[in-house]
Structure 1
Amino acid sequence: MSREKTARITVNADTLRSEIRDKSVRVLDIRKEEDYKKDHIPDAVNFPLSTLLADDEPSKVLQFVQSFGIDDETPVVVYDDTFGALASRVAWTLQYIGHDEVSLLDVTFSSWKRLGLETSLESPSPAKKNHSLRLQPQILATADALMEEKGKGAILVDNRERLNFLENHIPGAINMPYRMLASPQNILRPKDDLKRLMQNRRITSDSEVITYCGSVGTLSGLGYYALKSVGIPNVKLYVRSFKEWKSLEKPIERQSDANYWDLSAE
């Protein structure tokens, strides 16, 4: 059973502002360092996605988390300026090492600024804290186990663009392009909209779902949190995604009429 405690998948800007004022939250900015230095949300710590991807072994991630002043009980909010996909990958990684209280800011940094909200040039230096390592294997899918899980009824969701999916994908996967998950204002559409999207793909609250994308689990990380946001508990991320699948020369499926497919069908 998961030890996941929080149902707070996303946090809105007003709530985050209050928590920053109360100093009751640690904010992580996932953008490049040069962008962070121009301006960022007050008290945010910079954790570029490239830093995580350079070495995302749990022990290394734990070192970063502790250096950011995060212990087991610290609420964390993650944001980016890339429709939430980069932030999702980092949030999922924190969840995987056992951090329960992690959420996504429901708007991008550009939207935060368009709302006229405060920014800062100061870089905080939080005191190091201790964090336990409690891996959560139930949210991680691996290449070796993926087809076995599909054989037991798991639904594979490919979050890449429709044309990429049609050209080649993991056998039996269904497509849920990442661009369908957001609204013009927020990184995720309203829950009722997302529920209809899931229902149209026969995904229910009882479904076991595995998301994947092209390479490092960013687009599918957003897919993971979209599913979690509508109350689907049994979701895994195939974090190494289609890039690894192809490199392992696993079976690949192609839509026979991909060149003629109606891309406006949704």
Structure 2
Amino acid sequence: MSFIKVTEQTSRYRHLEQMSIPEILTAINQEDQTVPQAVAKVIPQIEALIAAIADKMLAGGRLFYLGAGTSGRLGIVDASECPPTFGVPYGLVIGLIAGGDAAIRKAVEFAEDDREQGWKDLQEFNITEKDVVVGIAASGTTPYVIGALQRCRQEGIITGSICCNPGAPLSAAADYPVEVVVGPEFVTGSTRMKSGTAQKLVLNMISTAVMIQLGRVEDNKMVNMQLSNDKLVDRGVKMLMEKLQLTDYDTAKEWLLKAGSVRKAIEEYSRIS
């Protein structure tokens, strides 16, 4: 079967420049509403990938996201949120982008076309078979990502992928492929739109479900979050007051700051009470 890039097919809308602003916004919103439906169809694929990641991370492995352009940036965003949200160390979830950190803000020409560089970037982190690498590419054809996953497979490293085209070459290179087919973009080929939204939703699922499996959430609370600003301290104090049925805010805050996290504060309080 020949490979068709659905992500590059012509938009369902014509003459966008003639639309009013309300017409543009309504059309984009209508397209966006189809994305969660597309994600729902591939939950079994996402589940299989998450289970594989959780198994490796419970055994001491790390999670790597690898992508180019928008896909790479989305992986970096998800990775960077794990330490403050779940209190895990930096370096447990790592996002890499074609072209290096400079490409986060500004596109690096032709960086995504280098089939060897993705593996070289992974080697800088001494990657081993204990780790998992998830390649992200809306088209499913990015050489930087495909080359890295193929080399990972040769080295016995478990791989996953997230793309938005059915039967993509990237999927063939992954042990656990996820294909969220969202259809043509509102602006033809602009995969930062629906495809980017789909990738973000899947990444949210991966990191959140994995961290729950790792015991970084209790009930529905981020009990391991870093207390890195006043908002998070306030959130932590309220969690502590609810959990321990404390009535004095200042006492709970003092207890929290002394312990360093909600979880540690709960454990310490339970130990001495």
Consider the structures 1, 2: one of them gives 23, 19, 11 for semi-axes √(5λ) of the Cα gyration tensor in Å, for residues 114-217 alone as calculated from the coordinates. Say which. 2
Output -15000 (helix-only ellipticity at 222 nm (-39500 (n - 2.57) for each DSSP H run of 4 or more, over all residues; to 500), calculated) maps, among 1, 2, to structure 2
Re relative contact order in percent (Cα under 8 Å, 6 or more apart): value 19 computed from one entry in 1, 2; matching entry is structure 1
Check the numbers for mean projected area of the Cα convex hull in nm² across 1, 2 and tell me which is largest. 2
Figure out for me which of the structures 1, 2 the number 2.0 belongs to, where distance in nm of label points 7 Å out along Cα→Cβ at positions 50 and 170 was derived from the coordinates. 2
From the coordinates of one of 1, 2, mean count of other Cβ atoms within 10 Å over residues 90-97 came out at 24.0; that one is structure 1
From the coordinates of one of 1, 2, mean count of other Cβ atoms within 10 Å over residues 18-25 came out at 10.1; that one is structure 2
Once mean projected area of the Cα convex hull in nm², for residues 42-177 alone is calculated for all of 1, 2, which comes out largest? 1
Answer label among 1, 2 for the case where mean count of other Cβ atoms within 10 Å over residues 66-73, calculated from the coordinates, equals 16.1: 1
As an exercise: FRET efficiency 1/(1 + (r/R0)^6) of positions 26 and 58 (r between Cβ atoms, R0 = 25 Å, to 0.05), calculated from one structure in 1, 2, equals 0.85. Which structure is it? 1
Quick one: FRET efficiency 1/(1 + (r/R0)^6) of positions 162 and 250 (r between Cβ atoms, R0 = 30 Å, to 0.05) came out at 0.05 when computed from one of 1, 2, so which one is it? 2
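Read-outs: derived from the displayed coordinates by stated rules, not from any lab. The structure displayed is predicted, hence computed values, not measured ones. Cβ atoms are built from the backbone, for glycine too; each structure is taken alone.
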